[in-house]
Structure I
Amino acid sequence: MYDLMMKSTGLEYQSLANYANIARAFPEDVREYVYDSVLHLNVNSNTKLSFAHFQILAPLTGKNLEQATNFLIKAGKEES
């Protein structure tokens with residue numbers, strides 16, 4: 001699978017593995033909740049949460065997913 005993704009994206013194995021690990025750290029429902037919460041609070045603007053926000057907080061999810069989620073929402077409010 002990684003071979004196919006490396007060929008189609010031009011990314012190296014380690015980059016793809018990092019992306020996958022970070023995505024697994026934040027379940028899809030949590031990612032949707034974060035974006036919905038930020039957009040609801042800032043109706044007239046788009047969120048500027050980036051992949052880097054999730055990357056920084058990914059190590060925290062194993063200890064406290066709720067706290068990491070709250071940090072993302074706070075960052076989204078400050079960035080918008």
Structure II
Amino acid sequence: MGVHLIGGVLDRIIRMNRMRQGNAILLSPANVVDNWKYGAIHSSTPVNVYSQGEFSRASELILEALRRAQVLCVDEGHNFLS
């Protein structure tokens with residue numbers, strides 16, 4: 001269901017003519033990355049999914065994708081509140 005919400009947000013951005021070049025990015029715990037990727041593929045939602053571990057030791061490629069992101073989604077966001 002979460003992937004469909006992201007798709008809805010992207011659809012609204014497109015309809016408001018506010019779409020930029022970047023896709024949505026989703027940060028999630030490593031044990032559910034595959035579930036998010038599966039959902040994104042099967043719902044045709046353009047989401048780049050990264051684990052929180054990948055993000056914490058981010059490469060230049062991930063940082064550039066983050067800079068260009070139109071939407072940033074965080075699964076288990078409370079992990080970043082320390």
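Here Cα extents along the principal axes in Å has been calculated and equals 35, 26, 23, so which of I, II was it run on? Derived from the structure labelled II. Calculated for structures I, II, FRET efficiency 1/(1 + (r/R0)^6) of positions 8 and 48 (r between Cβ atoms, R0 = 30 Å, to 0.05) is largest in II.
For relative contact order in percent (Cα under 8 Å, 6 or more apart), the highest value in the series I, II is held by structure II.
Here helix-only ellipticity at 222 nm (-39500 (n - 2.57) for each DSSP H run of 4 or more, over all residues; to 500) has been calculated and equals -26500, so which of I, II was it run on? Only one of I, II returns -26500 for helix-only ellipticity at 222 nm (-39500 (n - 2.57) for each DSSP H run of 4 or more, over all residues; to 500), namely I.
Since every read-out is calculated from the coordinates, none of them should be taken as a lab result. This is a predicted model, so every value here is computed, not measured. Cβ atoms are built from the backbone, for glycine too; each structure is taken alone.
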